[in-house]
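> Just below sit the structures, each encoded as structure tokens.
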Structure 1
Amino acid sequence: MQACLAGSLPIVAASDYVRAWPQLIASHVDAPFVALGTDGFGRSDTRAELRRFFEVDRHQIVLAALDGLVRQGQLAPAVCAEAIRRYGIATEAAAPWAR
């Protein structure tokens, strides 16, 4: 695993299943790791809505990657703010599993 995901750049693993599934590889890599997943069932009528509801869609994946780079000091925080604005991400919304 370490050979495939070598380096220090942030890793974002997204799944249509619970985030515990991709989280299983986190201890096998040295880079910062974020797992995104759909920790629930029956919340949406389409796969796209499921991903949007659980914040696992393409916009959230991009934001997670940008946030990882900001945390490493490789990007300015304004880049995340711009992505949030561009993608219309509701930062004040409750976590999906709390809704």
Structure 2
Amino acid sequence: MSVAYDVEISDVKTGTGRRTIDIDDGTVQVVRDWFKVRTEERDGVEPAREHLVFVKSDGLWVHPDVFSQVFDRQVAKLSVPTISLHDLRHTHAPLL
């Protein structure tokens, strides 16, 4: 896959850029279980960037564009209005 930009993993740009989101206990458990599976796949070695949730089986990070491409393909298969993954970010808060 080729993309037209490089990704830099860093902290938020400003102090006001940090957000807290509420997720239910079931979702927290799914994420913990996923992290455990990925760690076990690498014989107990945690991902290189342990704060990353979704990594490849070798522990390396997944380029964010991959998620957008997968999402776009799934939306195209469904009878739903076209929306981008980024649009979901802006739609979530008002729907809450």
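Every number in this text was worked out from the coordinates using simple rules, so none of it is lab data. None of these values were measured; they are calculated from a predicted model. Cβ atoms are built from the backbone, for glycine too; each structure is taken alone.
> Output the label of whichever structure in 1, 2 has the greatest value of distance in nm of label points 7 Å out along Cα→Cβ at positions 52 and 76. Provide the component values of the computation, followed by the final result.
Numbers: 1: 3.2; 2: 2.6.
Max of distance in nm of label points 7 Å out along Cα→Cβ at positions 52 and 76: 1.
> Assign the value -10500, calculated as helix-only ellipticity at 222 nm (-39500 (n - 2.57) for each DSSP H run of 4 or more, over all residues; to 500), to the correct structure from 1, 2.
It traces back to 1.
> Further, regarding this structure: For structures 1, 2, which has the highest computed value of relative contact order in percent (Cα under 8 Å, 6 or more apart)?
Values: 1: 24; 2: 15.
Of structures 1, 2, the maximum of relative contact order in percent (Cα under 8 Å, 6 or more apart) occurs in 1.
> So if we calculate mean count of other Cβ atoms within 10 Å over residues 20-27 for every structure here (1, 2), which label has the highest result?
On the way: 1: 13.5; 2: 7.4.
Top value of mean count of other Cβ atoms within 10 Å over residues 20-27, among 1, 2, belongs to structure 1.
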